[in-house]
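As structure tokens, here come the structures.
Rule-based calculations on the coordinates, nothing more; no lab input. Since the structure is predicted, the reported quantities are computational estimates derived from the model, not experimental observations. Cβ atoms are built from the backbone, for glycine too; each structure is taken alone.
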Structure P
Amino acid sequence: MDLKAMQTAIRDEGVDGWLLVDFRRSNPIAHRVLGLPEHAFFSRRWFYYVPAHGEPTRLVSAVESHVLDRLTGEKRVFHTWQELHEQLGAALGGAHRVAMEYSPDNANPYVATVDAGTIELVRSLGPEVVSSGAMAQRFEAVLTPEQIDSHRAAGHALLRARDALLPWLREQLLAGTALTEYAVQAEFAERMRAEGLNVPADDKPLVAVNGNAGNPHYSPTAERHAPVRRGDLLLLDYSAPLAGNSSNVVADYTSMYFLDATVPERLQGLFAVIRDARETGIALLRERFEADKRVEGWEVDDAVRAVIRDAGHGDAFVHRTGHNIGTATHGRGAHLDNYETHDTRPLLPYTITSMEPGIYLPDEGIGLRTEVDVILLPHGIEVTGVPAQTEIEPLLNP
């Protein structure tokens, strides 16, 4: 926990304080922001109020009065629920706007981890409750320079593994070897591991052909997979951090191939749409960050989605444009999303987002996605996973 940084964030957001609340680990954001031990489990409610100025307040049950002893601030102990209400009201005295892990209308469930009843209680004591989502990502998504370097290194390793896989796949197809998505996945995973990437057995790269690629999160298994044959459309979605350090950051890319000498015109036309959508999103991020202007996740999603919609395929883009990336593939910062959720969090410097528009037409045996990552930096951006594909690559070209 960094009290000075928290109070700076509170003042920047224009609120009077940040109230962190938990009951039996129902609010993981509070645990992470306050730096509580991962194994900590407390059976009673606790409250930690950080005002914009001054000393925080720890409000804990008499049954477990020790639970926040590692944190700074005045300690208040309650015995009954009536005392809890009284002491919470006293702690919040004078506050008009208080941030909590809340999202109006549950528009963004990633940041809505406090129950409605607790929100009602705080409102009954006087303050207006606003979302802490924009503040929390400062402590959960902002990366160190070393972590950003680990992302770059992971990205280079992923591309080397992919580039080693493709000649092998080409040879197998030309030789007439019977292949499956599952076998290609296993081969790709081994080549990723050989490049020093952390690839758990339950998180291998996504390998999908034809209609299976029309399911954005399809992944083959030993029991469910399709053959991989000449003339197929192939989607590869591959992500991993470097092995060896839990603070290493993931890189996450998607590439498209056609397993023949030439690519059908319709497929190339559809890919051109998502390529242009991808570049539209990147251009918006570059423009805003170079000008040091605020940009929120939903805005980027809208801009990217408009390109696909205007091309007549809006209904076939069935997921958000991108997700925050950290030590997990799907991180805790702002997502590029005004589709699955309404993400009004600002995109912050020293965070990373994927940029991955797609068109999915499973009834036609088609699924297309292009994906790169964008490092957001003060005064600019950096795209990784480049050179980004400008068209579907024919794997068996002469």
Structure Q
Amino acid sequence: MRSLAVILCFSGVFTVTSLASPNWLHAQSEPDSSSDSAPNVTKLNGVVESVNSHEITTGNEQIPSLTIERIVPHGSTIKAGQNVVWFDSKAIAEKLKDAEIEMRLSQLTMDDEEFNHKQFLANRKLDRAAAERSWQAAQQIYNNFVKVDRDRTVMTQKNSLKSSLASLENATEELKQLQQMYDADDLTEESEEIVLKRAKRSVESAQFRHEGTKIVTERAIKQTLPRTIAEQNATFERADRAHVKAIRELTTSNTRGQIEIQKKRDAFKKAQEKLAELKEERKRVALASPIDGIVVHGKLTRGKLSDKPSLMKKDATVTGPQVIATVLAPGKLQIRVDLEQKHLALVTPGQKCEVQISGVTGFTATGTVKSVSAIPYAANKYDCLVSFSTGKHKVTPTMTCQLVFKSAEKEAAKKEPAKKK
């Protein structure tokens, strides 16, 4: 009974005290004057990440997918040079065998292409020589016509006309002489008739031939020769154009042939490189870590694990540049924080903060803001890195934490003029 009375007595005292002084507790969180203010506290969530990490990927280009045969457990600690994942090598061996067969066939095809290209170049050389000979022949024919044949044609026609006229004059002179002889009665009358008749026919024939020769000569000089000149000029111009075309076609053909064979050489070279890459990729049937650290399956996103468990396990298929695992060096750590735009004025490089990690007994640390991105990496999300020291506490990457930033904002006291009483 005495104990109960004592308890009731102290309770009453406590109640009276509380009611008598309600401002005592309230004063702990309110400013003492208008010039002081309590510190504003901002708490931000962050993720502990390793400064040094390495993503395990196949890096393959020729082998599109691989099947995991074995992988170290999630969360295992490994040493540099230790294998992290092993792949099934049977599919790689079959693909390499097919590539080697394809390469041998490609080699035979390329040898044929090189031979055909040499034949092509030899034939183009012969075609060019033939085009040059045709052009030279056309030049010679045209030059002969211009320098010799054209004038020779005129001279021939004139000489033919001259010969025809001479024949006519000779026949006429012979008839004249005979007529004079017959007039002197040197021959009998019967003989005169025969000879004179023959002479007259010769004159008439010579006259006819001369008239024909005059017509032929006139036509040859005024009609045939101009047509021949025009035909020769046209033939020479066509030969010139044919020569230019032939040379152009040969040049284009040579260029096209060079391009085609170069394309085939490049394709063959790529096939060689593909086989070499495939042989190199075959060596990566097991992937090792270059650093000491903790293995986590899959890819980390800004230091965080995926919300869903990783599917990296035996018989899983890995495709393309997929991250199989990430090795986290536990030595040097930092904190990555997503800032909103409203926090940029408070969280600046060099700013101190309190680091709180739940689940780590007795852990306390002071962090320092290392950097804040000037441009958000996503909508209203700025990247921020905070350095801190773990001391002797066991802190591992991917742990979540809370950063406490305090800012004491002091407003200048407002000086009001004293009121007159």
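Suppose you compute mean count of other Cβ atoms within 10 Å over residues 111-118 for every structure in P, Q: which one lands on 18.2?
Structure P accounts for this read-out.
For the read-out Rg and Dmax of the Cα atoms in Å, a value of 57.3, 211 was computed from one structure; give its label from P, Q.
Values: P: 24.0, 79; Q: 57.3, 211.
So the calculation was done on Q.
To test your reading of the models, identify which of P, Q gives -17500 for helix-only ellipticity at 222 nm (-39500 (n - 2.57) for each DSSP H run of 4 or more, over all residues; to 500) when calculated.
This value belongs to structure Q.
If mean count of other Cβ atoms within 10 Å over residues 255-262 is calculated from each of P, Q, which structure is the one that comes out at 12.5?
Q
For structures P, Q, which has the highest computed value of FRET efficiency 1/(1 + (r/R0)^6) of positions 143 and 335 (r between Cβ atoms, R0 = 30 Å, to 0.05)?
P
One of P, Q was used to compute distance in nm of label points 7 Å out along Cα→Cβ at positions 119 and 351, and the result was 2.0. Which label is that?
Computing distance in nm of label points 7 Å out along Cα→Cβ at positions 119 and 351 on every structure in P, Q gives 2.0 only for P.
With mean projected area of the Cα convex hull in nm², for residues 151-342 alone as the yardstick, tell me which of P, Q scores highest.
Across P, Q, mean projected area of the Cα convex hull in nm², for residues 151-342 alone peaks for Q.
Looking at relative contact order in percent (Cα under 8 Å, 6 or more apart), point out which structure of P, Q has the largest value.
Looking at the calculated values, the largest one is Q.
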